[in-house]
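Visitor: In structure tokens below, several structures.
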Structure I
Amino acid sequence: MNKQDVFEECIRISLARYMNDLGDSKPNDILKMVILCVEKPVIEVALKRANNNQSKTAEMLGITRSTLRKKLLLHHIQI
């Protein structure tokens with residue numbers, strides 16, 4: 001099993017637990033929720049790895065600097 005497979009399995013387990021915890025409630029906007037939950041720590045880890053250099057962080061994430069700045073504001077991440 002490669003690293004991506006392990007990561008995907010962790011997500012499957014977490015989502016199954018989330019669905020179970022919902023009980024009879026109808027899930028809404030699951031993809032948006034997952035993206036928002038994953039995006040912040042991914043950005044934080046990339047920033048740390050790039051020593052808070054936004055250009056290097058954006059390149060590492062495969063996004064533009066302006067998109068990174070928008071995401072920093074969205075997630076209330078301060079450098």
Structure II
Amino acid sequence: MHVKVLGPGCARCKRLEELTRKAAQETGIPVEIEHVTDPARFIDYSVIITPGLVVEEQVKMSGRLPRPEEIVAWLKEAASRR
């Protein structure tokens with residue numbers, strides 16, 4: 001499964017990447033995480049405020065840090081569609 005963390009590399013973006021890695025480990029779902037730091041690519045996903053999280057090309061959130069259980073649910077949802 002492919003997941004993208006959108007953000008310039010700030011502390012919140014790094015924290016989102018860390019939370020996503022932990023959620024993937026918790027679920028046992030193999031996840032490839034790409035940290036996208038190019039603001040021009042944020043627009044491709046209509047993300048104006050970072051951090052943003054994209055799971056299998058679907059924007060799940062932007063502008064906040066999600067709760068760990070939200071990330072787990074998004075990963076499980078995406079895995080069930082595969």
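Please treat every number below as a calculation from the coordinates, not as lab data. Since this is a predicted model, take the numbers as computed values, not measurements. Cβ atoms are built from the backbone, for glycine too; each structure is taken alone.
Visitor: Say we calculate distance in nm of label points 7 Å out along Cα→Cβ at positions 20 and 68 for every structure; which of I, II gives the highest result?
Guide: Greatest value across I, II: structure I.
Visitor: Identify which of structures I, II gives the largest calculated value of relative contact order in percent (Cα under 8 Å, 6 or more apart).
Guide: II
Visitor: Can you spot which of I, II the value 0.2 was calculated from, given it is distance in nm of label points 7 Å out along Cα→Cβ at positions 4 and 36?
Guide: II
Visitor: With mean projected area of the Cα convex hull in nm² computed per structure, which member of I, II shows the largest figure?
Guide: Across I, II, mean projected area of the Cα convex hull in nm² peaks for I.
Visitor: Next up: When helix-only ellipticity at 222 nm (-39500 (n - 2.57) for each DSSP H run of 4 or more, over all residues; to 500) is computed for each of I, II, which one produces -24000?
Guide: Answer by label: I.
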